[in-house]
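Take a look at the structures listed below.
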Structure I
Amino acid sequence: MGRQYLRPQYLRDVATHYCAGCGHGILHRIVAEIIDELGIAESAVVIAPVGCAVVAYDYWAIDCAEAAHGRALAVATGIKRVEPDKIVFTYQGDGDLAAIGTAETIHAANRGENLTVVFVNNAVYGMTGGQMAPTTLLSQKTATTPRGRQAATEGYPLKISEMLALLNGVYSVERTAVNSPKEVFNTRRAIKEAFMNQMEHKGFSIVEVLSMCPTYWDKSPVEAARWISDEMVKYFPLGKLK
């Protein structure tokens, strides 16, 4: 009998609010599968961000806490220090983690907090209307860069993973994607490793995941998946950074 791909135990059977072709649904399933596989549902705590994944707690049947915009890693630090045996992770977009939450991200990483971070990079603010994000590519059009992002006026896209890899407190940094079956499997491996790092008390681990946003990229789901391979990985190369 062939393998059956059933709904993970801790992924709720509810309708999604995400747009067609969005990568968040893929990542929600990946995280739920890993929680099932590692048997950590009773000890797992996720910190939901402000952003497209603001209601992540609607999809995972585990303990969740909401954080103010950008403060997910500050909240995660507090929970982990009070409950060190919990498996605490944040699930954050580029605006939450790399813009308003830059300070919290860098200092939690620099302290070497024993946390796991799933960083979803879709190069745009998705929840608030498609504005430019720190990771928006040069020449990419957004609601606030209608002629395309220009280095002279908006600066360069922020390579947050490369920055974090320089910090002594960081144990593991990897960048993956979810735009093809091959990359989905690789992302699953990387996130599972990041959880295991925390379980083995190795310190701060982050997986940056390049994800599709067809709505605010003004592309079809197929075109959006292709755009990651054709454009995003040129500036954000995939692989293990640390």
Structure II
Amino acid sequence: MRKWMFGLGVFAATLISGCAAPPPATSSLASGYQAYQQGQFMTAENTARAFIASDTSGQNLAEGYYLAAISEEHQDELALAARDYLSAIDHSQRADLQGKSYKALGDIDFIQARYNRAATDYKNSLSIDPSARPDKRMLYRLGVALENSGHWNAARQYLDQLIASFPNSQFSKNALQRLSMNHFSLQFGAWNNAPAAWKQVAVLKSQGVGAFVLPHTIAGHTLFLVQGGVYMTYSAAMAARSAAAGKAPQVIVVP
């Protein structure tokens, strides 16, 4: 049964990738990473840019681009960060750096609702560095990104892996809820009693909006949810929400 309170806002909570910086190869990069660790992100970015411009050997360019990318991400310069993560991947022979860069790209795509791209980035991260323990948030976001793209069955693999690997985490609890879902709907209201819910259904139908009542019990308390529609992708559900918002401004998308 779909969980009414499980809004998609929780999926886009934090963007910062959480990637640990790789060991710097030169004293110049070392000072840049030190500035980054001290929260001096503009200084770290400028140091990375200077290093990239001066590294004629090209041997440590990947670390320079990675430092630039994580510094830009912290400054919400997401387009620049994405470009530099890709450059870090292109110049690196290190699976750990490539894996962290793909994960960060996935986070950027996820928060910008580019779910197909986010899923590809996350899967690249998992496949390129299989020795690394998967991150619980990445597994969750990968599952959600696949569901949001309409790939509900494919999402189960990663949600199951999350639950098995991190059984006590909040991400696993959320994943358990999502395993029972296979589409999105519009939710127009949640009522404590059935007559109030059916009254809203009647009003919506008089406006040409189809809806139904779905009883849902939480901790012994039953709510009567007014929902409508079956949408396989998040984008289709959002389009339907936009179309219905004029008649039902409170409508939300729920899985």
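We did not get these values from a lab; they are worked out from the coordinates using the rules stated. Computed from a prediction, not measured in an experiment: that's the story for all the values here. Cβ atoms are built from the backbone, for glycine too; each structure is taken alone.
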Work out the source of -9000 here, i.e. which of I, II gives that when helix-only ellipticity at 222 nm (-39500 (n - 2.57) for each DSSP H run of 4 or more, over all residues; to 500) is computed. I
Please state which of the structures I, II yields 11.7, 33 when Rg and Dmax of the Cα atoms in Å, for residues 163-202 alone is computed from it. I
Given a value of 22.2, 74 for Rg and Dmax of the Cα atoms in Å, point me to the structure among I, II it was derived from. II
Computing distance in nm of label points 7 Å out along Cα→Cβ at positions 51 and 123 gives 1.6 for which of I, II? I
Which of I, II yields -0.32, -0.92, -1.31 [log10 I(q)/I(0) by the Debye sum over Cα atoms at q = 0.11, 0.19, 0.25 Å⁻¹, for residues 67-170 alone, calculated]: II
A value of 19 was derived for relative contact order in percent (Cα under 8 Å, 6 or more apart); which structure in I, II was it taken from? I
